[in-house]
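Next up: some structures, all given as structure tokens.
What follows is calculated from the coordinates using simple rules that are stated; it is not laboratory data. As the structure is a computational prediction, the values presented were derived from the model and not from experiment. Cβ atoms are built from the backbone, for glycine too; each structure is taken alone.
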Structure 1
Amino acid sequence: MRISAKADYAVRAAAELAASLDGAPRTAEDLAATQQIPRKFLEAILTALRAEGLVVSQRGLGGGYRLARDAAQISVADVVRAVDGPLVFVRGERPSELDYQGPAAPLIDVWVALRANVRAVLEAVTLADLASGSLPRDVRALLADEGAWTNP
């Protein structure tokens, strides 16, 4: 599974907004500089996040972007879906919509299980978790396995 640059940048920018003191608006320029994200790319991402109701924008002096609701109510999955769509696709289709035959038929179950696990992690972690640096216990438990940090 690959996480797109767009999704990575979106989550990083959203985490910055979650960490903003008193929910004060942050400019795209500030977010881009802080997280080393190309500004034009970030502006398109922020537009997508605004269209999905995750951020709001404020024009004028002191304007910028802020989260549309409490950071504890926005999961990493929400942000990824806002910019990339469904979390797991196989050849552009949802795993549950695939149709394999013969020995490959159980592979659908593998893809659906993968999607369930991706959801379990990304829906469990909120922007508030990222901003506080405290991940949920179940996610931290996955990190305890040394194999999680290496590629076979």
Structure 2
Amino acid sequence: MTILNTFEPSTIQILTERIDKLHAQSIPQWGKMDVGQMLAHCCVAYDQVFDPNTKRSSLPVRFMLKLLLKGRLTDATTPYKKNSGTAPAFLITDARDFNVEKARLLAYLQQVQQLGATYFHQKESNSLGKLTAEEWNNLFYKHLDHHLTQFNV
């Protein structure tokens, strides 16, 4: 698996071009979410970083997530599996406006790139504890790449 650097403008351009290939009627290759829900689902990761009102996982849950999932979620080699489980905070079951969610996601990508790796180094995740800039990058890129691939872009 190739991980691109979400702190670099060239990567944000590539991701933007992939997102721009989506349309409101895009059909997933797997999973239950429609394209608007998928975009909203992808935004949750950024909501958790940038929205101070986002609920943190409890201490025991954070401990278990860090112990059991952190390595797989943040490494540079293991892609996410199709139809893998989703944390409750990331479940999107209601209808979402494709254009609104697309605009939110693109704005978040720009914000991540503009803030850069220094901002994220040792920043605390709501679920996984403190992460390095590389772990944040891997987490962001792998998740988004997984879902763009889900929609064949």
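Suppose you compute distance in nm of label points 7 Å out along Cα→Cβ at positions 57 and 113 for every structure in 1, 2: which one lands on 3.0?
Derived from 2, not from the others.
Taking distance in nm of label points 7 Å out along Cα→Cβ at positions 17 and 81 for each of 1, 2, which is largest?
Across 1, 2, distance in nm of label points 7 Å out along Cα→Cβ at positions 17 and 81 peaks for 2.
Computing mean count of other Cβ atoms within 10 Å over residues 49-56 for each of 1, 2, which one ends up highest?
Checked 1, 2; max of mean count of other Cβ atoms within 10 Å over residues 49-56 sits with 1.
Where does the value 14.8 come from, among 1, 2, when mean count of other Cβ atoms within 10 Å over residues 9-16 is the thing being computed?
Label of the originating structure: 2.
Of the structures labelled 1, 2, which one yields -14500 when helix-only ellipticity at 222 nm (-39500 (n - 2.57) for each DSSP H run of 4 or more, over all residues; to 500) is computed from its coordinates?
The read-out comes from structure 1.
When relative contact order in percent (Cα under 8 Å, 6 or more apart) is computed for each of 1, 2, which one produces 43?
2
Which structure, out of 1, 2, was distance in nm of label points 7 Å out along Cα→Cβ at positions 1 and 105 derived from, given a value of 1.7?
For distance in nm of label points 7 Å out along Cα→Cβ at positions 1 and 105, the value 1.7 is produced by structure 2.
Upon calculation of Rg and Dmax of the Cα atoms in Å from the atomic coordinates, which of the structures 1, 2 produces 14.6, 40?
2
So if we calculate FRET efficiency 1/(1 + (r/R0)^6) of positions 33 and 73 (r between Cβ atoms, R0 = 25 Å, to 0.05) for every structure here (1, 2), which label has the highest result?
Largest value of FRET efficiency 1/(1 + (r/R0)^6) of positions 33 and 73 (r between Cβ atoms, R0 = 25 Å, to 0.05): 2.
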